[in-house]
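Asks: Down below are the structures I want you to see.
Any read-out appearing in this document is the output of simple, stated calculations on the displayed coordinates, not a laboratory observation. Predicted model, so just to flag it, every value in this text is computed and none were measured. Cβ atoms are built from the backbone, for glycine too; each structure is taken alone.
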Structure I
Amino acid sequence: MIRKLVPKSKFSKNVITLITGTALAQAVPIAITPILTRLYTPEDFGVFAVYMALSSILVVLVTGRYELAIVVPRKDEDAINIVALSVVLSLVVSLLIFFGVLIFGDQVALVLGQERLKNWLYLVPISTLLMGCFQSLNYWNNRCSNYKRMAVSRVLQSTSASAAQLSGGFSKLSYFGLIGGQVIGQFASLIFLFKSLKSNNQADLKEINADKMKRMAVRFQDFPKFLMLAHGFNTGSSQAPALLLTGLFSASTAGFYMLTQRVLNAPISLVASAIGDVFRQEASRQYAEKKECRAVYLSTLKKLVLLSFFPFISLFFIAEHLFAIVFGEEWRIAGEYAAILAPMYFFRFIASPLSSMFMIAEVQKFDLAWQVVLFIFVLISLIFGGYYYSVEVALYSFSLTYCLMFAINLYLSYSLACGNYK
């Protein structure tokens, strides 16, 4: 009986490996969140939300999105040079960001309405460097099907960050405990992947040279041309609430939103991103051979819908009371936000893993157009709520916008999986 429950296909085994690692990675921060909400105030979470929003938006720029091309070449020799290219770009662009903070840091903090943040803006380029390098090494492991290594790195990052944030909370470090803990977790996971690469891929590392890196930069120039803008708009769309809610309302409002995001992102990271990693690898292989991957697309879509429908429906009805019980009465408002945003997260759960079809089919311009439209409508929806000075109106319009745009995204990605460019 037990043997029947054990997954037999390679796809399922890879998914289970990543799900297990991601589950452990998510379990720790989710488990300590009820403690963090009693050690840190909504305002602390709001400042942390602004910091993470800035870092997440800027990290899109530092690699030029070349790391997404790592899974595409047939030769490992080409792929490892893309890894090196991404790492070098991360270092150079993060250094430029540091000088930007040095010159314009006070003005940035003033515009965001977070003067307290200006003292810690210097950590933003450190985060972009660590995140850019981590993503590059993570995609290399994805290409090599090193799913156990990927899983371990995620667990290491979350446990290190969680431990540091708890220590910061007990030490009364305010929002710096949250920010500093995040940086420590990023550093720990990057060191692990770097050591693994150095120990297991010596032959590949010897293939790295400047000429090959230049050739790869030219060959995959569509990635920075289209995906850097597309993913910049995508990240801007997802991070805009943290920035605009702070500016239009208050830091505590952004803090409530961040807790909602922290909790609802857990199932996405747990299942959808794991399935997405495996889908990207399987779909890339099939598409390279047949110029279509409809079967694996539909199989993945079915899994995503079945896994997500009932949990998100339940969340819509119980979120408010659940948040108040688990995180404290002070955070009941975050539960109200979670109920409003549940439909959006349902569509994101389904569409995000499959959106890698734009990269696989190398039609990044379609993705760019979609991202630009999404970004514009997200800004309009949030500003609309600010005009009426209603957080609820802002979040309802924000959620509806995402639902409609993810439905369009699914239609486009399915057409690409079928080999239809029209």
Structure II
Amino acid sequence: MRYSSLFGKTKKLAKEFDSINATLLLKGGFVNMTTAGVYTYLPLGLKVLKNIEEVVRTEMDKVAEEILMPSFAPFDYWQKTGRIETVDCLFKASGANSLSSAKSSTEYILNATHEEVVTPLSQDYIFSYRQLPYSLYQIQTKFRNEPRVKSGILRGREFRMKDAYSFHIDETDMLEFYEKMKDVYMDIFKKLGIGEDTFIVKASGGDFTKNASHEFQTKCETGEETIYQDKKTGECFNKEVVDFPDDPKYNKFKGSEVGNIFPLGTKYSDNFDFNYTDEKGQKNRVHMGCYGIGISRIMGIIVEKFHDDRGIIWPKEVAPFQVHLIGLNQDVSDVKAKAEGVYKDLTEKGIEVLFDDRLDVSNGEKFGDADLIGIPIRLVVSKKTLEAGEKIEIKKRNELENKLIDIKAIENYIS
């Protein structure tokens, strides 16, 4: 991708925002704020989002089948579960004006989560114990009426989420799968570059279940949650469950939630009278679990964790490009030809390159933008590298030193 052709470049902000991720993602040209809590993902931001989704999808495909459910749900689905009166973040959708309402006055719930949709959906297809256990997942946009949108893309009214649902013959089978999902989630977070700092944390069930649940909290200085970790066992607890102020048996740290899992039991199958027939021909309630990962939220948390005073430092697993190639002295024909040649060669080898080919900005601005955007490897072609022979300047975003290497050895540094 040529930076000169990219829609949504770096920009100066009139003000700093309330979070690091909002400031850097807006400055870096990754997102644009449409209104409070609602963002457009620009080409750079969408590439990061897709990379996160692909990691999640690859691991989830090992244990579940992907579907895509609607954003709208009938009111009666939510009335059956009773959550229409208890969930405090629900939006509804209806005709926006008299012309639209005249066509249809029907009102819908704009889904904040999908238990109310996936349960009757599964009821249409699952009848026998032979079909269980089973698990479905989706990656979809969710909507929640957050009273105080803040922290950039960490807490918005519209966001991307992976939500999965499992169906079982009994609680024992459900809990076995529940434990398996803990491992799947930790594999996902490891591949996203945050595994070492992500912990499984006991938490409340919230609006989903009366049972306890588990969160996946990534250690982060700007995290919204207070987490206690037992120094002896390593077990972690959210402060909302138990509070251990100044207890020497516990370590305390700030965490940001990247995922959560809930043992639902028969809560929703009771609401919809969802049964299966066992080997004796008797009807039994289906047991369920649900499992969420905040896709767009993870993007924001990565920025909160991995940055310096110059900009973002993307882990290579989610970076929008593998390489940021900068062409300096582009007014010199030999240098321009060499930069174009490097770009063409890397692209043909399947290496994703953002090529800063601009002619109308200073060298300092190009370097500043590269640091702000935060792609893992920076390559520079200039008069200096041309004079050095078949050399190119390379620098990793998380390191201070740059060095000259043989152009033919570039791939060794990227892999």
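Asks: Comparing FRET efficiency 1/(1 + (r/R0)^6) of positions 72 and 200 (r between Cβ atoms, R0 = 35 Å, to 0.05) across I, II, which structure shows the greatest value?
Replies: Once FRET efficiency 1/(1 + (r/R0)^6) of positions 72 and 200 (r between Cβ atoms, R0 = 35 Å, to 0.05) is tallied for I, II, the winner is I.
Asks: Here's another thing I want to ask about it. Which structure, out of I, II, was mean count of other Cβ atoms within 10 Å over residues 80-87 calculated from, if the result is 25.0?
Replies: I
Asks: Give the label, chosen from I, II, of the structure having the highest value of mean projected area of the Cα convex hull in nm², for residues 192-311 alone.
Replies: Structure I gives the largest value of mean projected area of the Cα convex hull in nm², for residues 192-311 alone among I, II.
Asks: Follow-up. Here FRET efficiency 1/(1 + (r/R0)^6) of positions 232 and 376 (r between Cβ atoms, R0 = 30 Å, to 0.05) was calculated and came to 0.20; which of the structures I, II was it taken from?
Replies: II
Asks: Which of the displayed structures (I, II) returns the greatest value of distance in nm of label points 7 Å out along Cα→Cβ at positions 120 and 136 on calculation?
Replies: I
Asks: Matching task: 16 is the computed value of relative contact order in percent (Cα under 8 Å, 6 or more apart). Pick the structure from I, II.
Replies: This value belongs to structure II.
Asks: Okay, next question. Kindly point out which one of I, II the value -28000 was derived from, the read-out being helix-only ellipticity at 222 nm (-39500 (n - 2.57) for each DSSP H run of 4 or more, over all residues; to 500).
Replies: I
Asks: Also, quick follow-up: Ranked by Kirkwood radius over Cα pairs in Å, which of I, II sits at the highest value?
Replies: Result for Kirkwood radius over Cα pairs in Å over I, II: largest is II.
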